[in-house]
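Before anything else, here is the set of structures, which you'll find just below.
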Structure I
Amino acid sequence: MPIAAGIGISSILALVAKASLPLTIVPQRLLVAVDSFPLLAVPFFVLAGDIMLMGGISGRLVKLAKVLVGRAKSGLAYVTIVASAFFGAISGSAAATTAAIGGMMYPEMIKGNYKPDFASFLGALSGTLGLLIPPSIALIIYGTQTNSSVGSLFMVSAVAGIITTVVYMLTAKLSRRGGQAAPQEKSGESDEKLGLWKAVKEAFWGLLSPVIILGGIYSGTFTATEAAVIAVLYSLIVGFFIYRELTLKKLKEAFVNSALTTGMVLLLVAVASLFSWILTIENVGRMLGDVVVSFGLTTVAFFITVNLLYLVLGMFIETIPIIILTTPIFYPIALTLGIDPIHFGVITVFNLAFGMVTPPFGLDLFVAAGYSKRPIQRMVASGKYFYAAGIGLIFLFSFFPQLIMWVL
């Protein structure tokens with residue numbers, strides 16, 4: 001059954017078993033969960049990302065990335081990673097970033113003599129930057145679940161996302177030396193001749209979007225929710241009047257896609273609120289915290305356990321359901337151990353972003369396989385260096401929080 005149904009049914013059964021609580025609590029908790037001002041950011045950011053995807057921004061960002069890094073050895077791999085980072089700062093979605101940038105760059109990499117399995121995997125992996133570089137839907141969900149500052153989460157995650165982008169570029173270079181691209185690898189062709197100024201000019205309005213959104217949040221000019229509304233208005237203006245690639249037909253498709261995505265997310269949030277409320281009234285978080293204290297579990301041991309568990313869960317379950325299911329359990333323990341909620345939130349989302357490319361159920365892998373028609377097993381085998389780099393970054397950020405927390 002769908003995860004939302006599983007969580008909802010199990011929560012109702014728990015209430016039935018606790019006969020002192022009436023079932024009228026169920027609709028009350030579902031309504032309270034979605035009647036949230038911060039949560040309004042989710043549908044608006046989803047809609048803004050869909051409109052920008054339809055409005056021709058992704059192609060211009062790819063051209064800019066080609067001008068910036070396309071001439072280097074492993075240039076097309078760098079372009080895929082950098083363009084995904086740019087687009088992630090607009091879409092907030094890993095799957096959308098994979099589809100938009102990975103789907104566009106895959107045929108380019110094949111022309112450049114990259115091995116098809118590697119080219120397909122790189123598009124999937126680069127798409128995970130859409131969850132790390134704000135605005136990130138996963139960070140918004142975590143923030144609303146824990147009452148943490150979404151702006152602070154965005155700031156720390158932005159630093160983590162930039163570091164990850166650089167590490168993935170270095171790993172792409174290592175992969176090239178390891179034989180993933182043919183010796184006669186070619187860089188991009190015509191777009192590198194476009195000229196930096198012209199490329200920046202064409203991509204300017206797309207690049208300005210995250211500057212307005214994140215700059216406004218960090219400066220305190222508006223909240224994350226207000227920023228999401230501004231992002232929608234901005235994307236409409238750019239799509240209709242500046243780039244002029246957005247049509248009413250495309251806008252309708254964007255509304256439908258964002259409505260479907262939002263409905264799925266908010267249903268999960270609603271039933272998860274009921275689940276979390278039951279855990280709270282049963283003092284599950286406090287009892288787990290007491291167990292941690294009694295066993296003398298250290299911060300290092302906690303992070304090792306949580307990271308390994310997230311890696312396993314990420315192989316089978318999507319990002320948002322994992323956040324909704326595990327946050328009510330792990331968050332109180334993290335607080336008991338004195339872990340900063342912002343640090344823990346970014347580590348959580350980083351883990352689950354990495355889970356988008358771990359088999360057997362990695363959503364980005366399926367998206368990439370859809371446009372490349374490559375077997376997932378062979379795609380995974382071609383990404384061995386990236387798996388090592390990703391796991392290394394997870395533990396590095398966990399045990400050396402100053403690498404990403406200095407921005408606060």
Structure II
Amino acid sequence: MGSEPGGELPRVFRWFWAGEAVSGLGSWITLLALQALVVTELQAGATGTGLLSAARWLPYLALGLLIGAFLDRRARRPVMIGTDLVRSVLLLAIPVCWWAGVLSLPLLLVIVLAFGTATLMNDSASQAFVPRLVPRKQLQTAHARIDGTNAVAETAGPAAGGGLLGLVGAPVAVLANSVTFVFSAVMVALTRVEEPPRSEELRPDLRAEIGAGLRWVYRSGSLRHLAVWTHVWFAGQAILGAVLAVYLLTTMDLSYLWFGLVTAALGVGGLFGALASLPLGRLWGSGPTVIVAHLLSATGVLALLLAQVPEPVWATLVLLCFGQALHGFSIGASNSHEMAYRQLITPDELQARTNTTMRSMNRAVVVIVAPVAGVLAEVVGIVPVLGASVVVFTLTAVGLWFSPFRHAELAVEES
């Protein structure tokens with residue numbers, strides 16, 4: 001598993017990366033389509049989008065710790081291939097149910113719940129797979145590359161999704177993602193790398209393995225503060241995810257096309273954030289880069305709120321796009337530092353459990369906060385609830401500033 005000449009990332013990583021990029025593009029089309037489906041076709045409002053977000057992430061709360069321990073016992077590549085194919089079939093069920101006239105919010109939530117379970121397994125396996133594809137000094141570079149292509153997907157996916165929604169409707173638009181998951185399965189099948197076997201004699205029971213993962217995350221001074229404040233950040237993101245689509249489609253009365261384009265601005269910012277992550281890390285260090293990024297998220301949501309001020313239409317659209325782009329930039333700039341930091345300090349045998357422990361708790365926050373935010377938005381209004389996310393993102397930055405993570409540094413290799 002050596003690097004290619006000139007410091008390039010290994011070929012096996014590039015196969016994996018291609019699959020992630022294409023399926024990520026389809027996933028953003030699907031997310032946009034599902035939100036539009038709930039708001040405009042099923043007429044479920046903010047409560048519906050909150051429940052949709054909760055269903056998407058509920059498997060992380062219910063099964064995340066168990067799956068993390070399970071995956072640390074298994075080769076990760078076959079799990080990724082199988083779950084990509086399962087997700088393709090589940091998404092195909094949405095337009096089929098719609099054509100049959102049986103699609104409803106409860107049925108959609110059941111499909112999304114099953115899809116979320118397959119995604120949990122795939123994400124857990126793929127995150128734990130990356131350290132087996134690249135040298136340790138290239139981890140942050142690899143994650144920055146992944147973040148960059150994710151940002152392109154966040155841009156092209158919603159932009160294409162907005163057009164597809166207008167052409168074929170929300171239920172049919174998800175078919176694009178069904179195809180991309182098949183492509184991803186093929187790319188992972190071509191990503192051949194030796195995975196170390198686990199000795200049967202050294203395996204404790206699942207309960208012991210789950211406990212070891214929890215202790216590593218929450219008793220380790222290296223990870224504890226990052227984990228806790230990341231959970232707080234996800235509370236802000238849950239609020240944003242629960243009400244933003246309703247805010248854009250109803251409060252701001254955007255067309256499907258502009259809904260897609262404003263959402264795409266998140267990816268534009270994310271791409272620039274991913275490109276800036278390495279230089280910012282060298283300039284400030286990883287800890288300060290993440291902290292400043294969270295402050296930018298708060299500023300971005302504030303810009304979304306200011307778009308309500310009576311202005312010419314073009315100024316309103318500029319503020320909406322700017323707010324989304326700034327939030328996207330913050331995610332792109334911070335994520336690779338956080339991912340590389342925790343993977344660098346985590347032993348290989350704990351990688352899947354560390355990923356699923358943190359992701360499970362993050363998504364548990366979403367499962368709890370998103371429906372509450374949706375209901376509150378119906379009661380007190382979209383704007384006050386959206387404003388609460390500004391406070392939460394700011395609180396995350398302040399908390400990390402006063403924690404040891406402020407001094408986190410990574411030794412990175414340019415590529």
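Values quoted throughout were computed directly from the atomic coordinates according to the rules given, and no laboratory measurement underlies them. Every value quoted in this text rests on a predicted model; they were computed, and no experiment measured them. Cβ atoms are built from the backbone, for glycine too; each structure is taken alone.
Tabulated results
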| quantity | calculated |
| --- | --- |
| With distance in nm of label points 7 Å out along Cα→Cβ at positions 26 and 250 derived as 4.4, matching label from I, II | I |
| For mean count of other Cβ atoms within 10 Å over residues 98-105 computed as 13.0, the structure of I, II it came from | II |
| Identity of the structure behind 16.5 (criterion: mean count of other Cβ atoms within 10 Å over residues 34-41, calculated), options I, II | I |
| With FRET efficiency 1/(1 + (r/R0)^6) of positions 122 and 162 (r between Cβ atoms, R0 = 25 Å, to 0.05) derived as 0.85, matching label from I, II | I |
| Computed 50, 39, 18 for Cα extents along the principal axes in Å, for residues 146-241 alone - originating structure among I, II | I |
| Among I, II, which structure scores highest (criterion: relative contact order in percent (Cα under 8 Å, 6 or more apart)) | II |
| For Rg and Dmax of the Cα atoms in Å, for residues 210-337 alone computed as 20.6, 63, the structure of I, II it came from | I |
| If helix-only ellipticity at 222 nm (-39500 (n - 2.57) for each DSSP H run of 4 or more, over all residues; to 500) is computed and equals -24000, the structure in I, II | I |
